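Enquirer: What follows are several structures.
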Structure I
Amino acid sequence: MNKDLKLALPENESDGKRVAFMTLGCKLNYSETSSIARVFVKNGYVKVPASHSADIYVINTCSVTEHADKKCRGAIRKLHRQNPDAIVAVTGCYAQLKPDEILGIEGVDIVLGADQKENLFMKVSQLHGVKAGKEEGRGRAYSCAISEVETIFPAYSSDERTRSFLKVQDGCDYHCSYCTIPLARGKSRNLSVDFLIKEAGEIAAKGIKEIVLTGVNTGDFGKSTGESFLDLLKALENVGGIERYRISSIEPNLLTEEVLAWIAQSRKFLHHFHIPLQSGSDKILALMRRRYNTSLFRDKISRIRHYMPDSFIGIDVIVGFPGEGEAEFEECRSFLEELKPAFIHIFPYSRRANTPAAEMENQVDEQIKHSRVLMLETLCERLHAEFIDSMKGKREYVLFESTRKGGMMYGFTRNYIKVERPYDKALIGEISEVIL
């Protein structure tokens, strides 16, 4: 992407134009929205909060569950009500999967699929000044078959003073039986190490000290450039000005011994791991078409703790997958008890069109899913409290953020413990030593 893109818009069209952005879903979406917003601002637009009246609304959507789709539809309608004359542009996973459905929502002017994020500003600017009807491109969807998407849209977020989400990879080749993400984002591909080092340098120049590496399948980095995930980590370690890195999520089968050993001795990569498990039952893992079993997963957690005993380990779990009876759920619950993660991200299974799981027998009743979610939430609260208690009295380093609430500010330790203290403006974006 040409990040210095500058269109010659007439003064009466560019001056004072207000654009607002709404992002739903993952950290990857946030990095992309931030990059799109920077292009608008460079071209003379004024960025305003999504809660304000704007002349253009850009919505970056998620489609990981039916609830996510519903939330996107609600957001689109709400923004249209704020200013019925505004241009409404919709992109993201929901836009790629169901463009015609989105075009049917009142107020939507343009829908842009996975291959059009880089062109979003150009497409939307062409609608500039059009206030009525669906002429001149309004009411159109720009998309292509996801199999044809070869490029990758570079992105990083710059909205926070303390942390940036840096997109290093996109797409996924795994095709788990429940997941639409390969249909929405395409095959696994990545930016080069050299390009990402330059991006990290830009982030550092903004005074941001922490970078979170994001992707659809982050650990699969290197597919399209012949490099490796470890190559990327080693190169990022040497970027001046960046003091901390986190890895947003990584598949257990891609978390190699070599990567773990290197992170353990790194000066900048933090002891914080987010690893999708999805089920603690080998039967359900096989139905999900995951690329590991509970034995491999157990070993990965053991190896993390061998190298980094203080690690914060977050685990994703899906409950109520087709075929998950009481016995399989109990296997999962017991497995989590054994692993003792610091946090569990719990999702009820959502039936998604065009996935094998949607056609499976033994679909689980919604009430049963709900009760199982509640059980695991209770377990999560206990395990999280146990992890926090185990760290009390220890010396740590906290990067404090700008948020002020009730006279307090907060930040996170290297191993992702949230710490509060009385607000002090001088500490924003600074790393401070504390005793927990």
Structure II
Amino acid sequence: MKLCFALLFVLSITACQAQSGSPQKPLSTPESQGFSSQRLARIEPVMQSYIDAGKLAGTLTLVARNGQVVFEKAQGMRDKEAGIPLSTDTIFRIYSMSKPITAVAATTLWEQGKFHMFDPVAKYLPELAKMKVYVSGSGENMVLEDATNPIRIIDLFMHTSGFSYGFTNSEVDKLYQQLFAKPDELTRSNILAKLAALPLVHQPGSAWNYGVSIDILGFLVEKLSGQRLGDYLQTTVFAPLGMEDTGFYVPANKVNRFAKVYTADKTGSTVVMNNEPLGNFLIDPAIHNAGGGLVSTLHDYFVFAQMLLNGGEYQGKRILGRKTVEYMRANHMPDKMIPYSPTAQGEGYALGMSVTVDTDMLGFMGSKGNYGWGGMASTWFRIDPKENIIIIGMAQFIPIGFHRYQDDLRNLAYQALID
């Protein structure tokens, strides 16, 4: 049960249909929504340049405003070796784009009074009651100290808990790597205790560190709802929104729509990835990985994003209250901790995703208050409440950021605004 990873971005244009698999509703005229068709047309050749250069097998991009899709385009291949083109109904591993979905599930329970944001997590998950924090050293000489504050539930939403992922060569991450190297030994009944036995990388609430926080939030959802995470998501989010292709595995009758995943070899060439993170996604896993275990489609994720942009409602189905969404998408990171990462200039942190707090510090276009997240295999989304825009990009290349098509997509979408 390796856990996931993530970050960043993508989009697409005009009144033409995206190949083999049409949008759920006709594309709106870009000009009617304040976009220039001519400027949106710049997206396709730039995305194609990544494909022609052999960097990405394919891209699926979408731009919407005021609830209307103004650009949607499938380019390249779902399976390059088999010559199968990417289509708008392709199923993608969204990895850490699972995090905002889990955050929504948790906030539905918060709305019901099941917990308070500043509650200690150990109130509900007692395995996390007496955490240790790394100080120095390694192996038997590792020096630890007691956590001076409890991990709060909001620390899970914001990655300020002190948990990690095992992505670096730090002494703590080496312990995570050892734990996840034996996935068969991890069960729903022991995983929390095993994670609790690892030291935190910092005192709870004192810093941002990407880790298994949202995965643990998923266990909290299960504890408070009395359901498996996938079942709770299905009844609370997926079914009401009609997200028929989103879940923790791909059913046998949909495998023909599942994209291949790619990576770079030692020479930098793009190749099919073997032993992909979290397995092959073809069976329902014993542990529903809240932080990175979902698969989805462009349309499903657009509906989810539009629900958030609408203030918690989509086509008459209300998932969250308006004030809940306002709280969820607000920055909760203290000023002294912004940016939350050196690679995220201008960004604060909301619940399960980043949010722009200073557009002057960004390396690309955007609005203050725009928010979103990405997945390890180069899926990405951004929601801009000020401009009423959604931008989504789907690709299947690990790691995200290796080919930064999402930065181009973001600029190409914003430069097309003319109203």
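Readers should treat all values here as calculations from the given coordinates under stated rules, not as data from a laboratory. In this text the structure is predicted, and so the values were computed from the model without any measurement. Cβ atoms are built from the backbone, for glycine too; each structure is taken alone.
Enquirer: When distance in nm of label points 7 Å out along Cα→Cβ at positions 57 and 369 is calculated for each of the structures I, II, which structure yields the highest value? Kindly include the intermediate steps, with their values, before the conclusion.
Expert: Values: I: 2.7; II: 4.0.
Between I, II, the highest calculated value is found for II.
Enquirer: Related question: Between structures I, II, where is mean count of other Cβ atoms within 10 Å over residues 249-256 highest? Display every interim value, and only then the final one.
Expert: Values: I: 18.6; II: 13.4.
Comparing I, II, the top value of mean count of other Cβ atoms within 10 Å over residues 249-256 belongs to I.
Enquirer: Moving on to the next point. Taking Kirkwood radius over Cα pairs in Å for each of I, II, which is largest? The partial results should precede the final answer.
Expert: Details: I: 23.1; II: 21.6.
Top value of Kirkwood radius over Cα pairs in Å, among I, II, belongs to structure I.
Enquirer: Of structures I, II, which gives -10000 when helix-only ellipticity at 222 nm (-39500 (n - 2.57) for each DSSP H run of 4 or more, over all residues; to 500) is computed from the coordinates? Don't skip to the end; give the middle numbers.
Expert: Details: I: -10000; II: -6500.
Answer for the origin of the read-out: I.
Enquirer: Comparing I, II, where is distance in nm of label points 7 Å out along Cα→Cβ at positions 97 and 273 highest?
Expert: Values: I: 2.9; II: 1.4.
Going through I, II one by one, distance in nm of label points 7 Å out along Cα→Cβ at positions 97 and 273 peaks for structure I.
Enquirer: Thinking of I, II, which structure, once relative contact order in percent (Cα under 8 Å, 6 or more apart) is computed, gives back 26? Intermediate results must be reported in sequence, preceding the final value.
Expert: Values: I: 10; II: 26.
Only structure II yields this read-out.
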